[in-house]
Structure 1
Amino acid sequence: MPAFSLDPSQTAWCAELRDLAAERLRPVADKGEPGHVNRPLVAELGRLGLLERLFTSGAFDLCLMRESLAYACTEAETALALQGLGAHPVHAHGTRAQRERWLPRVAEGSAVAAFALSEPGAGSDAAALELRAEGDAAGEGEGESPAAEPDGPARWRLTGEKCWISNAPEADFYTVFARTTPDAGARGVTAFLVPADRPGLTGTGLDMLSPHPIGSLAFDAVPVTADDVLGEPDRGFRVAMGTLNLFRPSVGAFAVGMAQAALDATLAHTAERDAFGGKLRDLQTVAHQVAEMALRTEAARLMVYAAATAYDEKAPDVPGRAAMAKLLATETAQYVVDSAVQLHGARALRHGHLLEHLYREVRAPRIYEGASEVQRGIIAKELYATKEAGQ
């Protein structure tokens with residue numbers, strides 16, 4: 001598949017997704033409460049069959065979904081993406097029992113997933129996480145609720161904190177990364193599937209700029225067993241990075257969708273707005289600004305498509321390409337949305353205006369799933385590794 005073009009069926013699907021987002025998802029999103037999981041919206045994504053595609057499609061289709069939904073309804077896009085981010089480790093590394101228990105519920109929109117990696121002292125430096133998984137071979141914990149206890153005696157107890165976790169504290173289960181081997185860096189981390197009703201697990205919502213739910217989680221000797229491990233013990237960092245390699249290009253797609261929405265709004269506004277005896281678009285400075293916005297948006301889109309295609313083709317340079325796509329697209333979206341606000345003037349800053357909404361939404365993607373500075377570090381590391389390998 002050429003990374004630079006869509007075939008007619010893909011183009012038609014993207015148009016269908018934009019229509020669904022505007023007509024079916026936008027009304028449900030508008031009824032949600034900022035800072036809380038919009039379960040009716042998640043359920044509607046399930047009814048439309050979009051959540052199931054998280055587990056049946058490749059990275060390229062994921063990017064098309066996220067870009068198209070973001071164009072008309074960022075809340076729907078984010079709800080879909082968070083389901084994928086939280087549940088992908090179960091899909092890719094879970095046991096048959098784990099997959100059968102949770103993935104059908106995620107696909108139908110009746111269970112909300114979350115990806116719990118970041119901590120107060122381990123955001124960009126994910127390998128520095130300190131949530132402890134301490135051995136509990138004796139299987140203590142009698143007297144807890146049978147419905148909340150894991151099946152069988154606990155092998156570990158999770159103790160510590162997670163922070164900046166999307167969908168927390170309202171998710172139904174969490175993909176949690178904890179340190180099973182002290183002082184081992186990335187090599188001593190294990191991924192666990194932790195249902196939200198486990199004893200000792202509590203959470204608090206955080207009041208953030210972004211309208212989707214973000215919270216912190218506290219683990220007070222939360223019991224987990226070998227049946228809760230995703231992948232292999234002490235190999236959880238691979239689970240985390242594999243998930244991020246898939247979702248980083250699609251974060252870029254989310255950004256491209258927002259940039260395109262801002263660009264289209266600017267084209268309409270500058271073509272209609274009277275100024276200085278003509279239309280805004282007649283001013284060369286305005287026309288050149290719009291051209292620059294379009295140029296950068298298209299360049300970002302192509303980078304995202306190329307990275308997604310590389311992932312689907314199992315190319316060896318996926319980490320570098322994924323980092324490039326996320327970096328370029330999120331920085332581009334920030335530029336385009338900011339430029340759109342400038343060309344619209346004060347009207348764009350009124351609550352309820354599309355650009356006011358996008359201006360708030362566009363900032364966070366430059367931080368989460370690896371800040372822009374982290375992406376530059378990944379790109380440089382991959383470049384030098386390739387050079388040293390003589391490729």
Structure 2
Amino acid sequence: MNLPEDEREFCAWARELAVTELLPLAEQGDEGRVNRPLLRAMGRLGLLRALFGGAPESAPEDAAATQLCLLRETIAALSTEAETALALQGLGSYPILQSGRPDTVRRWIPGVVSGEVVASFALTEPGAGSDAAALALAAEADGDGWRLHGEKAWISNAPEADVYTVFARTTPDTRARGVTAFAVPGDAAGLTGEHLDLLSPHPIGRLRFDGVRVGPDDVLGEVDGGFRVAMRTLDLFRPSVGAFTLGMARAALDATIDHVATREAYGGHLADQQAVAHHLARMATRLEAARHLVYAAARAYDAGSPQGEVTKSAAMAKYFATESAQAIVDQCVQLHGARALERGHLLEHLYRDVRAPRIYEGATDVQLSIIARELLRERTTP
């Protein structure tokens with residue numbers, strides 16, 4: 001897919017920084033833990049500001065979703081650890097930037113942009129994953145504020161984050177209509193947590209809320225309007241999850257093309273085998289189709305397209321790109337053979353990391369349901 005010159009320059013800028021500055025720091029981090037030196041470097045280099053459409057002279061203007069996808073795809077092809085550290089800062093802080101009171105934005109966003117404040121998006125619960133409207137974390141009225149009671153699970157950057165965007169139920173028995181979003185400090189009294197050991201390139205944990213106090217200034221958006229805050233955030237970030245997996249698939253395919261072009265077998269090279277060549281062709285075609293869907297969804301968001309179109313495009317992009325990346329990486333492992341399963345091999349690393357994106361921010365089957373819902377809505381809308 002051909003990109004405009006300004007977007008190509010932006011990708012080149014991000015790639016250069018990733019190679020020279022981020023890779024050494026990513027390699028020094030502890031697996032499953034927040035890498036604060038890496039985040040501070042991202043802040044110093046302007047990468048975190050670029051998450052929201054800001055920054056270098058080469059950056060596209062007014063293209064937050066497109067720029068986010070370009071960043072994630074570019075960096076993912078080099079380091080999944082660096083990519084997820086960057087993306088989670090955006091996911092955790094975007095609801096604050098989008099819907100926070102001015103004082104709340106001033107309290108948290110400068111630190112997020114500098115890399116000094118670690119942000120986290122806390123939506124999922126043990127009993128509310130794909131069915132996000134089934135949230136049970138209770139926000140009980142307490143004077144002019146609330147007390148949070150309950151648990152969150154499989155939360156990225158938990159329990160190490162400095163600020164959490166937390167979604168809690170302020171009105172019982174109302175599903176999506178009774179959820180409110182709050183900005184909750186990581187050191188709030190009554191908030192505890194623990195790490196979880198998951199097959200994922202980033203830290204994930206569990207949070208427990210034992211009477212955590214939040215006030216009216218901590219509300220993001222409107223009381224009982226938190227579900228809209230969550231969905232607007234996901235509409236922005238779902239295409240970029242697809243972009244993340246595009247970067248992984250591109251790295252896997254590039255390594256596999258090099259491998260089959262030089263690996264001697266059957267009196268020639270593996271690439272001489274028609275079956276192998278056809279696998280390459282199918283993978284490249286699928287990758288290119290996924291890239292078109294991802295950037296079409298990002299550009300629809302940036303253009304201010306109707307909400308239903310944005311939601312459907314985001315779901316299509318995440319569904320097709322994540323499923324395609326999984327299939328591509330799997331086939332690349334097959335073409336490499338046993339060497340790709342050795343601990344530390346690029347394909348072994350990508351094979352582990354490519355699985356989680358098919359689940360988080362809405363599993364594949366959820367995306368299919370969203371697409372079907374929007375198709376039927378379009379049919380009945382005059």
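Things worth noting here:
- Among 1, 2, which structure scores highest (criterion: mean count of other Cβ atoms within 10 Å over residues 192-199): 1
- When mean count of other Cβ atoms within 10 Å over residues 216-223 is computed for each of 1, 2, the one that comes out at 18.0 is 2.
- Answer label among 1, 2 for the case where FRET efficiency 1/(1 + (r/R0)^6) of positions 32 and 136 (r between Cβ atoms, R0 = 25 Å, to 0.05), calculated from the coordinates, equals 0.40: 2
- When distance in nm of label points 7 Å out along Cα→Cβ at positions 72 and 336 is computed for each of 1, 2, the one that comes out at 2.3 is 2.
- Top of 1, 2 by distance in nm of label points 7 Å out along Cα→Cβ at positions 232 and 288, largest first: 1
- Test item: mean count of other Cβ atoms within 10 Å over residues 248-255 calculated as 30.5, pick one of 1, 2: 1
Values in this text are rule-based calculations from the coordinates and carry no lab data. Because the structure is a prediction, the values reported are computed rather than measured. Cβ atoms are built from the backbone, for glycine too; each structure is taken alone.
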